[in-house]
1. Upon calculation of helix-only ellipticity at 222 nm (-39500 (n - 2.57) for each DSSP H run of 4 or more, over all residues; to 500) from the atomic coordinates, which of the structures P, Q produces -9500?
2. Work out the source of 2.2 here, i.e. which of P, Q gives that when distance in nm of label points 7 Å out along Cα→Cβ at positions 252 and 300 is computed.
3. Quick check: 76, 46, 33 is what I get for Cα extents along the principal axes in Å, calculated from one of P, Q. Which structure matches?
4. Given a value of 14, 43, 30, 12, 0 for P(r) over Cα pairs in 10 Å bins from 0, in percent, for residues 4-99 alone, point me to the structure among P, Q it was derived from.
5. Which of P, Q yields 21.2 for mean count of other Cβ atoms within 10 Å over residues 84-91, as computed?
6. Using the calculated result 14.1, 42 for Rg and Dmax of the Cα atoms in Å, for residues 204-331 alone, pick out the matching structure from P, Q.
7. Of the structures labelled P, Q, which one yields 21.8 when mean count of other Cβ atoms within 10 Å over residues 20-27 is computed from its coordinates?
8. For relative contact order in percent (Cα under 8 Å, 6 or more apart), the calculated result is 25, so let me know which of P, Q that is.
Structure P
Amino acid sequence: MTRDGLVVERLQVRVGRFRLGPISGHVPRGSASALIGPNGAGKTTLLRTIAGLAPAAEGRLWLDSEEITLRPPEGRHLGYVPAGLGLLAHRTVEANVAYAGRLRGHPSARSEARRWIQRVGLQGLESRYPGTLSSGERQRVALARALAAAPRLLLLDEPMAAVDVEGREDLISLLRSIVRTEELPVLFVAHEPPTVWGLSDRVHLLDRGRTRFEGPLDRFLGGPQSRFAARFQGLENLPTPAEIDRLPPASILRKQLEGCRGPDGVAFAAGSVAIAPEDGGRSGEPARIHSLRALGRRSLLVVEAHGLRLLGEWDGPGAPPSVGDRVRVSLNTDELHSLGKEDDADAPEAVADPA
């Protein structure tokens, strides 16, 4: 097995009743890997264990071919930005950024701090204090502080949680540039799909302390293997086998869904559901508008046909219909994904992640 970047080998962690693992994975140099999953899955616990802030019960950690499993946090040469950022309120931006380098005895801590302050776009704010900065600026201070100590690995816990939409795009671009130019391995926790899709090269999906998927982003997005994974890919429509069976045998929808039906049903995005006027001459299943849903600037419609409700997009001329109006609905069968049966055999009883 290659040991460039971060390698996690069958890592297990016990915190009270919570059990994490065994977890294995790889974050190569010059790449970013997203840790995703529901609350309580163990994402922050895994970051803290890699950082040396929580002990591993079993398993091994490697960083650039060197085992770091038993090393103290200061001996692992990594940068860690927790969800709370951990900035020192009584120190200026420059002092905060230089802090980690000074702790590690770097003779050029101040000059490195100034270099990273400029790199992350905080020039002119060197003498400001964290309390006078925006949430996005504080996030950049924490990032610069982690990078100024020349880490071999960067760990980020929800780096975009307090950043607005415009700032998120800028910060994602900045992080992508840093990953490439510094050839750093980056492991980050995220809940927002735009952050995962925009920043990650790989995905590690956790559920109740166990891995559900680990691998390249394109393979993760290529098709969900389970209902659980589909939810984290933004596939809003998840008809179950029972719901498909309730459709009339002659139903157009049933025929379309049956063609891609798996043991646990079918998954597809709202963009795969076209909703057209009933009298527009378009083919499709007769349905009615059940409700409306706004997702940012997108106006989506919930349609109901024979008891099956689907989220889709308006595909007709003029304004979208109103609740109760009759329409026709059709599916883009090229974008339907077969769902395999959920396997909970490896997942222990869910206990809230204490970290």
Structure Q
Amino acid sequence: MDQKRGTGSLCFAEAPFIMSTASVVGTKEGEGPLGDKFDVIGPDDKFGQDTWEEAESSLQKEAVTLTLGKGKVKESDVRYLFAGDLLGQTIASSFGLKGFEIPLFGLYGACSTCGESLSLAAMTVAAGYADRVLAVTSSHFASAEKQFRFPLEYANQRPRSATWTVTGSGAFLLSTLDSAVKEKDGKTEFKNGVVPLAKITGVTTGKIVDYGIKDSMNMGAAMAPAASALIAQHLRDFGRKPDYYDKIITGDLGTVGQEILFELLSAEGYDITSVHEDCGMKIYDGDTQGTGAGGSGCGCSAVTLSAHYLPMLSSGELKRILFVPTGALLSPVSFNEGQSVPGIAHGVVMEHVR
């Protein structure tokens, strides 16, 4: 069976399962609309560490530990780990995950890293290169502000277009069918009683899209063109219409990016207004929490998928979603040199396991 679709997508002959997941967040996220759904809410945003960067590493460590526990597997059962974050040289992942001693692929897709890690993890499992893999990512408000904008002590005023970097980490355990089920007395059962949350049936890999946006405080405008290009590419590759999905979920466009996304897709002949939701608009209450246009950061889409959308897929409330995390590919160097902010997005199709 040819698993390739169009020019940028794959449709898996044997869909990998998402067996378990965990979300660990900070205090602000715990006070938001999804607060009662996260696995762990830190008592403070340093999580008992000395630095913001160490705090972010601890987020990933805790998320992976919880995910392994929920999936009832040992570290030695996992073949590969796909991980990334926003910090230089992905140090949150390197220092947070080194103790697991699982072969690691370090990734950087900015805020799209959850989609990138899930795509690569699913491709690896579907191709037969591994029975079980982990995908994890994180972000932290303070470590991101320190690196990309200003020290917190500066207390600069934020424009309304700005998004708030989520303090959080989401981890996901993917498995093959053979590793998930067993035969007993002529019946098929799930091993260790662990029922898959969802299956990943396809992916669409995004291209870098640059509309020349130079405002680092308007990530929605920088990333919306990449989201539009990805969604349009995905629908063309699979020959689908937007209403094929219960939800098309972007990562962190916020209110500004959502409006731009709708306009760009309308020009392509697609109307997703009835099925679109954005993780950055779900995780905070902008009216009461002062988070501007919404949430952003690698952790935004990761923890919202983990805590909010996967349970709905597991229960059957949602049957099929297109998950599209988005990323702004800037660095302190590129910004200080006056470069634009290119965007990228990655699409992952997730379905209810019947």
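Here, each number is a calculation from the coordinates, and none is a lab measurement. Quantities reported herein were computed from a predicted structural model and do not represent experimental measurements. Cβ atoms are built from the backbone, for glycine too; each structure is taken alone.
1. Matching structure: Q.
2. Answer for the origin of the read-out: P.
3. The value was obtained from structure P.
4. The value was obtained from structure P.
5. Q
6. Q
7. Computed on structure P.
8. The structure behind it is Q.
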